[in-house]
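Heads up, there are several structures right after this.
Values quoted throughout were computed directly from the atomic coordinates according to the rules given, and no laboratory measurement underlies them. As the structure is a computational prediction, the values presented were derived from the model and not from experiment. Cβ atoms are built from the backbone, for glycine too; each structure is taken alone.
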Structure I
Amino acid sequence: MNEASAVESPVAPTATEAPWDPPDRRRTLQLALAALWFLDAVLQLQPFMFSRSFGPLMLGPTARGNPGIVAHSITDVSRSIGQHSVGANAAFVLVQFLIAFAIAHRPTVRLGLVLSVAWSLLVWWFGEGLGGVLAGTASPLTGAPGAVLLYAVLAVLLWPTARRPAAPCTAARLVGPPVAKVLWVAIWGWLAGIAFFGSPTRHPGTLLAGLEAGEPRWLAALNRHAADLVASRGPLLAVVVGLLFVVIAVAVFLPTRPARVVLAVAMVVGLAIWVVGEDFGTVFSGSGTDPNSGPLLVLLAVAYWPLRRAGSRRWVEAAA
């Protein structure tokens, strides 16, 4: 036998044996968004959601304080859902599962993101009463301007595109750095305005104490302690929170390293709001339909995190 033939020759890898490429940051964020929609669908399967009380008790109250056209539409929809609770809620579950699986499946990700935007806007109007913004009941501590509105924003920012591969952050891949900056400033500036001028933020003790109902003992105790801590400090808390949001809003105008620090603060703020102000989206009470805005604020900050180490003026130059 030829000595050379005795040496095993390497076998060329076939197409089916190609190494798995880990998802990039945009794909990872898409999958995180899909996971949140999946959680929404699972929460929608709770027995209470199929009862006749779901529409009138969960959706009906969001009409209060809103302009007539908004309030009447919410009232009509909540009554209709109450009369057809099982079928309506089954449809809600199906839509949210469809969105989650469509985003998670790469060939249908665009369809999933389109459905995410459309469904989010419908829920923001009829399910959240526009986040209470027009009713004067909105507070960034409890999810204003509405969690589903952030679902829609993220769906747009995470749209799969080959444009701008050198964009400074994932959020700028589709819309470009200038528009991405405007969206970031609009979101956090809006939150700052609600914090400064919204009545609920100036009475945080009442706001936080009202979250106890139906919560586990340990979480209800956390609510009481937090409410006692801020009960007499409402105006001061409103100013501090508002100023913090202003600082976060200008993060995209800072050099890369300071921007990363402020974005990290934004993530901590999102988690703090989720735990203290939103009670993890009230998912432990049996009445939560989504994890609320806290996790979405974290995802938003990750989408704006600089993609690579660069010069100190990268953000400023990218907008030119």
Structure II
Amino acid sequence: MKNETIIDFNDIELVDDVFYGGEAGAKDGIVYRGELWMLKYPKSTRSMNNPQISYTTSPLSEYIGSKIYASLGIPVHETLLGHRRGKIVVACKDFLYDGMTMSSRLVPFNELKNSFMASDISSYSGSGSNTLLQEVLDTISGQRVLRRLDVALPRFWDMFIIDAFIGNNDRNNGNWGILINISTGEASLAPVYDNGAAFFNKRSISQMSARMNNEKEMRDDAYGTPTCVYQYTGLDNEGHRIKPFDYIKETNNVDCKAALRRFCEAVDMNAINCIIDDIPESIGNLAIMPQIQKDFYQKMMRLRLDEVFIPTADH
């Protein structure tokens, strides 16, 4: 990536009648290259406990995570890295639009889960947002629309594996779903979107540097302590977050194992390293991605690949 591809969005006018929700930070609608894009800003850390940085690095996480998904052959929303108002931003092409005309509507998984649980299943949580793994899998196999999409289950497990690889711990039930074509009513899987929680996006450069110099802490960060959004029911009948790397190593789930093999066959660390290395460290006085941050991301993924994914897939 050359510096001119870090796009200056400062002079691009905002779209007044398009609005985006979510809790990850401010968002604007813009027209770029004759198409609608969502511009995502980094979220302030002011309300967080003991923040080491003023803003999260979520735009970088969104951009890099999405590019890694694309490198693995998974349909994902298109992203561009840029800056606006003195901050790093990421532009995400709005896949609901064809040019400036809305062509599809998004139905997130939590709504599909709500419709599935409307049937008399008294043992279920009653919440579309609940991420108990068994409820999620039952919805994928039993919900009337998802049941017709034989790619839904493989996509779920592909996301489970790749999100673990990039450290995205927020693939909640609102962060994936299906598209309904407005003209035909045809349903299809939405491309993967919302990868901004990847890569420890609240870590400061000094924290990354300290971790890089401590092998135990690096391994803990890589595959020892991370959890994902999905849960299992413990002996206390409460939901507990799954540790994805333990699950990957220990599970007998054939669909998870198949996704792991697909990942290991497709992953190319040289290509992934290039995605990161090609991002400039700075433009003018604006810091983009310092070298220590690049090294931290690359080492984290290398550890996960070499010490969990490849040995488990080969077992």
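Worth a mention:
- Structure (I, II) behind the derived value 0.95 of FRET efficiency 1/(1 + (r/R0)^6) of positions 141 and 221 (r between Cβ atoms, R0 = 30 Å, to 0.05): I
- Value 29, 53, 13, 4, 1, calculated as P(r) over Cα pairs in 20 Å bins from 0, in percent, assigned to which of I, II: I
- Computing helix-only ellipticity at 222 nm (-39500 (n - 2.57) for each DSSP H run of 4 or more, over all residues; to 500) across structures I, II gives -18000 for structure I.
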